[in-house]
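Undergrad: In what follows, structures are represented as structure tokens.
Just so you know, all these numbers are worked out from the coordinates, no wet-lab data involved. All figures in this text were calculated on a predicted structure; none of them were measured in a lab. Cβ atoms are built from the backbone, for glycine too; each structure is taken alone.
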Structure P
Amino acid sequence: MLIDSHCHLEYKGLVEDQAGVLTRARAAGIGGFLSISTRRSEWAQVIGTAERESDVWASVGIHPHEADAHADLGAAVLLEAAAHPRVIAIGETGLDYYYDRSDRQVQQALFRTHIAVSRQTGLPIIIHTRDAEADTLAILADEREKGVFPALIHCFTASADFARSVLDLGLTISLSGIVTFKNAKDLQEIAVTIPEDRLLVETDAPFLAPVPHRGRVCEPAFTADTARFVAGLRGVEPEMLAETTTRNFTRLFGKAEL
């Protein structure tokens with residue numbers, strides 16, 4: 001059994017046929033789904049799907065692209081939403097300096113708010129980082145001084161140095177379909193070096209469909225393609241990688257019940 005540790009089941013491309021999307025994924029051996037929110041207006045819908053589907057869990061958080069629109073969001077709001085029994089994670093949050101759709105200082109402040117909620121609740125924080133390695137590391141290191149918190153870098157595409165640094169801080173790394181792309185040689189080399197107990201797989205559906213599905217809407221079923229590819233890189237059987245990543249998921253997201 002595999003778990004898609006990061007998908008957006010309420011996004012266009014999936015929500016129109018959500019039942020079919022989940023059926024196809026289950027048939028492909030995907031036994032669990034973490035449905036990610038990116039803005040406050042999505043929380044109720046994401047949680048509602050998790051209430052309806054026993055193998056779907058929810059996150060609550062604000063994507064860095066949405067930071068300006070949620071600049072006044074306080075920890076109390078996140079804490080209240082995180083108390084729901086189907087919410088097992090905080091995020092996604094983090095820093096995105098590639099698009100700069102929100103003010104960087106606002107992104108940083110909101111990132112710290114999410115970390116504080118993760119620390120208080122014990123729920124893992126799901127981190128998006130793009131072209132912001134130095135500031136992401138600086139915030140993570142600074143916040144670690146205030147107390148530990150579980151954390152995951154999702155859809156990892158950063159440098160090998162960044163990978164080593166976040167692993168040294170105790171974080172987990174999740175690989176998406178990007179690792180299967182022909183031009184992802186550096187990422188493929190990093191994928192081999194991630195410790196067995198710190199590795200997850202995801203789709204980030206409906207985005208980033210892996211080979212051989214490039215050009216299509218990505219579905220959680222494609223977790224199996226990414227997992228097979230990563231297993232090949234690491235020289236292990238796909239069944240072993242599935243077992244390992246599922247075990248890592250349940251250990252990191254302790255509130256999830258399989």
Structure Q
Amino acid sequence: MKVVILCGGQGTRIRGVADDLPKPMIPVGGYPILWHIMSGYAAAGFKDFVLCLGYKSHVIKDFFLNYNTRVADFSIDLASQAVSYEKTSPQIDWRVTLAETGQNTLTGSRLKRIQRYIGDDENFMLTYGDGVSNIDLKALIGFHLQHNAVVTVSGVRPPGRFGEIDTDASGLVKEFNEKPQATGGRISGGFFVCNRRIFDCLDAGREDQVLEADPLQGLARDGKMAMYSHDGFWQCMDTYRDYVLLNDMYDKGNAPWPL
């Protein structure tokens with residue numbers, strides 16, 4: 001099953017962290033967050049990727065074209081130009097299709113532009129290039145197939161932004177949780193499984209179609225969307241605070257997502 005990743009946005013809310021990089025290439029522990037996302041899929045056995053490129057696409061292309069020279073020690077014989085790599089880097093056996101989907105194209109239109117890379121009867125996975133999770137991908141797929149949905153979305157509880165305080169009737173604190181997972185409603189975690197029928201909901205020749213607007217809202221109204229509940233770890237990288245949090249987890253060896 002292929003994995004489609006939306007990598008073309010400008011990431012305006014996280015400007016100032018790395019203005020010379022597209023958002024999926026902002027590093028967590030020395031590797032782009034895109035690499036972490038892909039590693040999570042690969043750990044579950046899904047290694048065929050289609051990247052929907054746009055803003056600063058050359059940076060993402062350069063990373064994969066020169067992957068070994070970026071992550072591994074190597075020796076070069078300048079006379080013969082022969083290069084030998086030390087096998088100390090993360091070894092990957094992924095197949096990565098890098099598809100130009102337009103500089104200003106919105107999410108639905110980006111997805112439509114990679115339709116030719118998805119087989120006629122295929123389901124495929126879809127996510128964004130800025131969020132990591134320990135979601136059970138095989139259980140997500142099983143849930144999707146069981147419900148025969150056009151799209152299955154992962155429903156997650158957003159991380160709390162502030163400490164949560166629980167008090168008794170007298171005002172004494174019973175429990176204090178530092179930035180807990182929110183206990184309210186769920187939001188989209190951005191880990192989707194899609195049937196190829198989703199392309200029927202997208203218009204060719206447009207660049208302004210937002211996947212999360214009419215296409216997904218229409219499928220929800222028609223009863224063709226399912227939600228898989230995920231109560232484990234999930235974190236997007238929208239802000240500088242998120243960037244610091246994810247790097248701190250990684251640096252301390254506490255990264256909850258698959259590596």
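Undergrad: Could you figure out which one of P, Q the value -6500 for helix-only ellipticity at 222 nm (-39500 (n - 2.57) for each DSSP H run of 4 or more, over all residues; to 500) was computed from? Please list the in-between numbers first.
TA: On the way: P: -12000; Q: -6500.
It traces back to Q.
Undergrad: In addition: A value of 25.6 was computed for mean count of other Cβ atoms within 10 Å over residues 198-205; which of P, Q is the source structure?
TA: Label of the source structure: P.
Undergrad: If relative contact order in percent (Cα under 8 Å, 6 or more apart) is computed to be 21, which of P, Q is the source?
TA: Answer by label: P.
Undergrad: Suppose mean count of other Cβ atoms within 10 Å over residues 46-53 works out to 22.0; of P, Q, which structure was it derived from?
TA: Values: P: 17.9; Q: 22.0.
Among P, Q, the structure yielding 22.0 for mean count of other Cβ atoms within 10 Å over residues 46-53 is Q.
Undergrad: Taking mean count of other Cβ atoms within 10 Å over residues 30-37 as the quantity of interest, name the structure among P, Q where it is greatest.
TA: Across P, Q, mean count of other Cβ atoms within 10 Å over residues 30-37 peaks for P.
Undergrad: Work out percent of Cα pairs over 29 Å apart for each of structures P, Q, then name the structure with the largest result.
TA: Values: P: 23; Q: 35.
Largest value of percent of Cα pairs over 29 Å apart: Q.
Undergrad: Please compute FRET efficiency 1/(1 + (r/R0)^6) of positions 62 and 230 (r between Cβ atoms, R0 = 30 Å, to 0.05) for structures P, Q and give me the label with the greatest value. Before the final figure, lay out the partial values.
TA: Details: P: 0.55; Q: 0.35.
Between P, Q, the highest calculated value is found for P.
Undergrad: Here is a further query. For distance in nm of label points 7 Å out along Cα→Cβ at positions 190 and 214, the calculated result is 1.9, so let me know which of P, Q that is.
TA: P
Undergrad: Can you tell which of P, Q yields 0.50 when FRET efficiency 1/(1 + (r/R0)^6) of positions 110 and 222 (r between Cβ atoms, R0 = 30 Å, to 0.05) is derived from it? Don't jump to the answer; show the numbers that get you there.
TA: Working: P: 0.50; Q: 0.85.
Of the options listed, only P reproduces it.
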